[in-house]
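These are the structures in question, set out in turn.
Read-outs throughout are calculated quantities, based only on the coordinates presented, and are distinct from any laboratory measurement. Treat the numbers as computed from the prediction; the structure is a model and nothing was measured. Cβ atoms are built from the backbone, for glycine too; each structure is taken alone.
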Structure I
Amino acid sequence: MATAMHVEDSMTAILIKDLPPQVHRRLKEAARKNRRSMTRQAVVILEDALLPPERIKWPKPIKPRFPLTDEWLRKAVREGRA
């Protein structure tokens with residue numbers, strides 16, 4: 001059974017012409033360093049440059065059972081609880 005494929009779902013390709021040798025060399029080095037193919041490394045670089053960063057969802061702050069004041073911290077250090 002064939003399924004319809006939307007344009008957004010398919011991968012597209014680009015061809016980069018006249019890539020300067022030093023850019024090719026650096027792309028190749030970065031791909032090797034990151035254990036990626038040169039194509040995958042180029043995609044990662046383009047994604048980092050062109051897509052908005054993902055928002056980090058931070059957990060809610062923990063409500064302490066008592067306030068951590070400077071006095072309490074100094075006492076804890078003196079008693080060896082640091």
Structure II
Amino acid sequence: MKFDIYNRFHIEILRQHDAWIACRTEHGMRVPVDDLVIPPDLEPHELATYLDDIYHELAGFGDVIACIADNLDERKDKKFV
């Protein structure tokens with residue numbers, strides 16, 4: 001799943017084994033976000049709310065975290081090193 005964080009940057013979150021892995025996506029590259037720890041028991045539909053709890057200090061009035069639609073087939077091929 002990809003998320004637009006208040007029109008400032010994008011984060012892609014994937015499930016790997018029993019953990020959530022987060023990467024910032026910029027200029028066609030993915031950079032791991034090591035300081036973002038997502039509880040492993042969090043459900044996919046709860047991710048946007050969790051990200052809002054973490055990054056709310058970056059928000060301006062009316063800003064939201066939006067889920068960016070992506071191709072599910074493309075997502076299966078992505079691997080994190």
Structure III
Amino acid sequence: MYEAGKKILSVGLELPESSIPEDASFETMDEWDSLAHMRIVMAVEAEIGRPVTTDEILQMLSLSDVDAVVCGGNLGGAGH
């Protein structure tokens with residue numbers, strides 16, 4: 001689950017996908033600091049081919065949130 005989001009977090013957090021837990025979030029991972037968040041935003045933009053909105057930047061605080069943006073769903077929705 002959340003394969004697309006894990007791919008993005010792997011880039012942004014500079015970690016292997018296998019080390020990213022299903023409950024990964026800004027609050028639960030020490031590696032997810034403000035610089036990592038910007039790398040995540042840039043990786044999302046590269047993946048989806050459009051700028052990320054300010055609201056999306058502020059709301060992408062978990063693996064499921066990142067996955068939702070990448071998969072074109074609503075933030076807080078189910079993973080893909």
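If you line up I, II, III by Kirkwood radius over Cα pairs in Å, the top spot, with the largest value, goes to I.
Across the set I, II, III, mean count of other Cβ atoms within 10 Å over residues 38-45 reaches its highest value in structure III.
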